[in-house]
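Taken together, the values in this text are just the output of simple stated rules run on the coordinates, not laboratory data. No experiment lies behind these values; they were computed from the predicted model shown. Cβ atoms are built from the backbone, for glycine too; each structure is taken alone.
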Structure P
Amino acid sequence: MALLDFLNKKKTAEAPIAPILPEAIYKQGVLELQDVIAPSALKITPREINLGDKIARTFFVMSYPRVLSDSWFSPIINLDRVLDISIFIHPIDSADILKKFQKKVAEVQSQIMTREEKGLVRDPVLDTAYQDLETLRDQLQQAQEKLFDVGVYITIYGESVEELDKAESEIKSMLESRLVYVKPALFQQEQGFKSVMPLGHDELNVNSKLNSSPLSSIFPFVSFDLTSDKGILYGVNRHNASLVLFDRFSLENYNSVIFAKSGSGKSYATKLEILRTLMFDTEVVVIDPEREYEFLAQTVGGRYFNISLNSENHINPFDLPPPREDESPADILRSNIVALVGMFRIMLGGLTPEEDAIIDKAISETYALKDITVDSNFAETEPPLLSDFELVLAGMQGSESLVQRLSKYTKGTWAGFINQPTNVDINKKFVVFSVRDMEDDLKPVAMYLITHYIWNAVRKNLKKRLLVIDEAWWMMKSDDTASFLYSMAKRGRKYYLGLATITQDVDDFLKSPYGLPMITNSSIQILLKQSPTTIDNLQKTFNLSDEEKYLLLESDVGEGIFFAGMKHVAIKVIASYTEDQIITSDPSQVLALRQKKAEAGL
């Protein structure tokens, strides 16, 4: 207190010194909000402002084209850079501007008349200006439009001047392609930076006159809509609550992929699409690895086939579809032989080149035993069985190992699975093939066999169909099954077939050489909630922004991103109460439904 007493008592001959109180000293040391958020240093140059470790540069829009298209500003708003944008809109009194319009219209009209009197060729620029002025004046007088002084300012940030120059070039090229021109605020960077701060002060004051219509095109809060005139409801757009209505059969191909972690609602979303698709005269076939579609099949009056070692449902891989009018029997037979070689490659754990040739020859001779050749009409001929093929193979030189490996499918534990005539029929609007009870070692073979049978049926009759393959990663494990699946994705459009693949093991799907081509050959892609272990691969594959990446990580069940063609939106899958009761896979709901049915005696 000795120093304070000294300062309080000290006086000069001219005026006393004001006393310094302890409160004042305390307040001088208190940090306020502006002290916390202020940069450590500030340097203003003609083209930039140095804000501590960052450099900022401010631009203003100086010129617009005659016509502004909708959402022309959205590429800048959605640019993957750190930037600030301020849009200042100053209303202009219509009465004042109409007086100036009258004078301007008279000037332009006078110039046009002068050129006509001199016999000069008309000037299109003057004619267009006159028409625009007259139209705008009429709209202002009728209160259909209003006029505004509009200032659009953009501030970009970077670590270095070179980074700013690159960002400036990128922004200029994007805007100049739309005939919108920007300039840096030379020697006014301070005023420009203050103008983009959230203070509401237009200190730069570089404005252009715009009427209501072009001004609305600058509106920054834009999002894509995926609402079409026809199609089914996939969900609700989480950005603007619009409906995501789409028809997969209106795109360049009819395929789709769904990636999601377990329990995120991928099967729920698929069953909802199936239920709604059935109302539009579309046949649906499902390969179900977990028996999730059985109740749906029963509810809609479809057929449900359980494919297992002990099942009564069988498919003969040697079945041949009758040739269509635009197909020859020879092409059908050769195509089926190639498919069978692929199936045997999976069944027998791989083939050497010599074994591949032996299998190919044995298949041809097996068909020949039943009088099925490239020159015959096999529409009414009974196809051979696997045991017939084994007999032919056993009589060929060098086939001992092949016969030994094949015997478990004809005489061993797995004999009842594949060595039987076909007794299933998919002549229904909704058909489900379940492979849940099939041993894991045989699931790829079973899924390949079922898919091949469905493909033959698709080629037989031209109808609008949707094939759903749940847990498609089973088929992506083998190059032969993945190749066949990819072939269906490419050729399906010719037969009016849409292929929907669903998987939770994204890495297994993408490890296959056919994984990425399957995605690129799918016009619809749906990403639901993802696991942190797979999100980086998905971000790279689908070119997701960091915001979209975190959206997928934080999404709830049934939420994600819906891609269709060149557009994508954040989506939430929503079902009605009745639909939910039919398609739910939630164990607690399923158990409650079973108890209700038991109580009702059903």
Structure Q
Amino acid sequence: MEWGECMKQHYVMPVGVDDFRRVREEYYYVDKTDFIRQLIDGHAQTTLITRPRRFGKTLSLSMLYYFFSNKDAEANRVLFEGSNIEKAGERYMAEQGSRPVVFLSFKDIKERNFDGMLSGFAELSKRVYYGFRYLLEEDILTAGESEVFQAILDLKARPSDLQYSLSNLTDYLKRCHQRNVLVLIDEYDAPIQYAWDYGYYQEAIVFMRNYLSSVLKSNPSLDFAVITGVLRIAKESIFSSLNNLEVASVASGSYAEHMGFTYGEIERMAADFKAVDKLQEIKEWYDGYNFGGQEIYNPWSTVNYFRHDCTPAAYWVNTSGNAILGHLLKEAKLEQVRDLYALLEGGTVRAQLVEGAIYDDIYKSSRALYSMLLNTGYLTIAEKTKSYAGARTAMRIPNLEIRLLFQEEIMNRLSEAGSDESLLVSITEALLEGRAADFASSLTKFLRFAVSFYDTANKESFYHGLMLGLLAALVPVFEVVSNRESGYGRFDIAVFPKEEEAAGALLEFKVAEKEEELPERAKEALAQIMANKYASEFEQRGVKEVWQYGIAFCGKRCQIEAADAQGMR
């Protein structure tokens, strides 16, 4: 039976199924076996592939396991009949079932303290060792090795035994099979991320460095290793001592097309599911990723899209928390808020990429933060940049799904601040309808919560950033612009309508030292709008109605002066 014919028998999408055998036997599968050919043609001693969550990392490693493992080799060979790797020739299929393989995943080691992490590794080591318990009967282990092996099975191993358990296992397997071992490690960075979140980062790094370097560096029993994760941990030297390490990241490197779907694969899926007319919708929602120059669709979202009768929704963003983006918004400075608006409007942000994750710098350095957002799938590379020291890379929001996430997270943060999402709606509606008194009343209520929620600062930039975040609810129906030249000066914020006949708005901010100064400062702000003719850009755009607001802030209070909405003649 041909591979394509086999696929067409199974039109159920494998949502959440990452075991290659199950997918091949029970579900629709896109042939990614050319990944195997590329590895056979030329691989490093250790290959680290970083991709966002839910982009097919686990399924890819599972495929490698079923292909290379000498366990049940004959039965596994059937899984590759008619596939691209079989069509590539016998030279490649000769590698099928040829070596011992250790496949393990760290994705479930998500503990709140270091002792919990050690317990997680003890459970994982037990499961892995149990799969090779036949080694105890092969008369190849010393008495001491057998004792440690049994201790691991009994969950009685010492931390030092756990630290070197994987390296030791490769040694035992080589002795038994007289063939070097392939090691596959999935989600290697999951324990490190949780260690950082819960405050035992340094202890975790020491353990992980010894665990990984013992098996990956100068290990005579290792054939080669493939490791996946979301991030490359660089500063802590987990991989820096390796002489033969290939990194395939979202920004550069090989294997770009093997995790995620290419346009050609999406086209075939659409044909198989009789949804060719949906290709543009799929592109708008789930395309847009650029991995090493290769256009990639989000696989989790597209699989769910077809599974749910071609219903577009934010499937990927709902699979786990968005802590990094949320923290960015909580700690955002005015410059970063402006960057977010540029992104929401389809623009780009430029930053120097940090190839390795430096956790301590994520919220201190814009370049580290934006690199993190790139690696985790919230941004993608907009254009190729020359690779020289200090080069800055343009990044953008990849698609509609992620754009909606950015907008939702902004609103969530402000809802936390304002305690009532309906209050945010009241503010924006009053703003655009010219109801200045209602606008002032709702904004004052909002400030009671918001000013205590954010790092308070009696500065215009603080309120400017706060208002920019609040106005995120208007994007993309309106274009929200900050600090741009118009007339004879630079306005603070302008809200340009994208629909004909809709009204726009101009906002100018002042800060008063004392509450009694609020009316005077608000009038001064409105006078500035008028004197500098900030509304001239609205006239150029053909906007007929513009509401003009001078807003003065002092702590948790505000005063608003508004001009009558005059038609632009």
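Given a value of 4.4 for distance in nm of label points 7 Å out along Cα→Cβ at positions 168 and 336, calculated from one of P, Q, which structure does it belong to? Going through each structure in turn, the value belongs to Q. If you line up P, Q by Rg/Rh (Cα atoms, Kirkwood Rh), the top spot, with the largest value, goes to P. One of P, Q was used to compute P(r) over Cα pairs in 5 Å bins from 0, in percent, for residues 176-231 alone, and the answer was 4, 17, 23, 22, 15, 9, 6, 2, 1. Which one was it? Label of the originating structure: Q.
Structures P, Q were compared on relative contact order in percent (Cα under 8 Å, 6 or more apart), and the highest value belongs to P.
Comparing FRET efficiency 1/(1 + (r/R0)^6) of positions 80 and 304 (r between Cβ atoms, R0 = 25 Å, to 0.05) across structures P, Q, the highest value is found for Q.
Assign the value 16.1, calculated as mean projected area of the Cα convex hull in nm², for residues 152-367 alone, to the correct structure from P, Q. It traces back to Q.
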